[in-house]
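What follows are several structures.
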Structure 1
Amino acid sequence: MKFPISIFSFFPKESPIRDLIKHYDFIEKGSKLIPETFACYAEPKQSKDFESLKQQVDEIEEQADRVKRKIRNHMPRGIFMPVDRTIFFNFTRSLDDVLDCAQDALNWLSIKRINVPAFLKKELDDYLQNILVSVTILRPALEGTIEIVGGGTVNREEVKTLCRNVILHHDEVGAQKRAIIAKLYNADIPFKDMYQLLKFIEEMYDSSHNTERCSDMLRAMLAK
């Protein structure tokens, strides 16, 4: 479901809710770089450099942080908020954590260059692509929620379904994570390398988990 940019017409110009999509855009932009960045790490002969792509993710994360700080620190006094402020602030934190966790995952990879087992490369790529889906399907749920709390006529049940889709997809990511970890534990690789990959996998799982948290808070906003 695609919502027109006119959803912002429901809020005053200074409303912080206007900036949620801008914040999301940076989170999505950075998240889209993660699979390619990992591919460069797993295949050193790739034309692009792992560290340069990682730097791009870091720069995008800084831009996302600036938007989050603007939202949280420059909220005009007395402005009407159609949702609970605590839920609103928690949403911005969880949304920011989507990219923060992915950034931490890359930091674990950068500690030491290791050989990613060949049997894991494709599975990890699929895993990262699936986590990216968690991020991309959050957008229509966010847009629909913004329109509803702003007085729009979008069907509330359809938006709730969009929110549930994020939660259900994260469950798929969890099952995928457990299968990969089982294979990793049974692989004949050095413990240090295994630990480094485990931390990468767990941090990326947390990235997806934060999309689920965002979805839960969107549902809370819809309940108000």
Structure 2
Amino acid sequence: MALDDQGSERDLGYFYLTGTGVPEDDAMAASLFERAVRYNDDVADNNLGIMLEEGKGEKQDMPRAIKLEQASAAQGNEYGETELGLMYMYARGMPRDPAKAAAQFERAVAQNDDMAEYYLGLLLEYGDNGPPDVAAAVRLYQASAAQGYTEAEVKLGQMYMDGNGVPEDPVKATFYWKQAAAQGDTGGQYLLTEHGLIRHHKDPPQMCEPCPF
């Protein structure tokens, strides 16, 4: 296979990674990303970094995964910034550092990254990098949910149901949980069931407001 364009190598690697138009093949995907990262391709840096962190397609290699995510983030790739932020937040291959996590998430949020909005919201809600700021966290969750990020939708639903940082509003809670459930999110489906908002005896489940059974 003769490919001299790093973008083509990166894109073909993604096709093999996801099984889009070709049989899914993690090893082939990693090989193609390896070729693309030689050209400092920020997307390939991020994709290969995640694969090395998970030991997918190649042997797990956290030190190299971190370097690749740092390279991706340094080029302004919002996915690399978010992934690096998660590494700092959850001490994946490096010491836990909420301040550095927040800095990476903030850079990605400036590019409207839905995942970064959610995780920066968590840091702010729980005061993991300074005093808690629930109002700012809610705004970030709302921005993330508006882009269809299911974890933010589930989180907002819980906040509206409990009146945490927002006025208690079961209707809005239901709305957000339904949004998440419609995308197959098990957390949203579970909370709808727990609060009696989904019919148990139907296949597929049918939602109602409220549902007595």
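All of the numbers you see were taken from the coordinates with simple rules; none came from a lab. All of these numbers come straight from a predicted model, not from anything done at the bench. Cβ atoms are built from the backbone, for glycine too; each structure is taken alone.
Taking distance in nm of label points 7 Å out along Cα→Cβ at positions 18 and 162 as the measure, the highest value among 1, 2 is held by 2.
Out of 1, 2, which structure matches -25500 when helix-only ellipticity at 222 nm (-39500 (n - 2.57) for each DSSP H run of 4 or more, over all residues; to 500) is calculated? Computing helix-only ellipticity at 222 nm (-39500 (n - 2.57) for each DSSP H run of 4 or more, over all residues; to 500) on every structure in 1, 2 gives -25500 only for 1.
Distance in nm of label points 7 Å out along Cα→Cβ at positions 122 and 138 was computed and gave 3.0; which structure, 1, 2, did it come from? Working through the options, I get structure 1. The greatest value of relative contact order in percent (Cα under 8 Å, 6 or more apart) among structures 1, 2 is that of 1.
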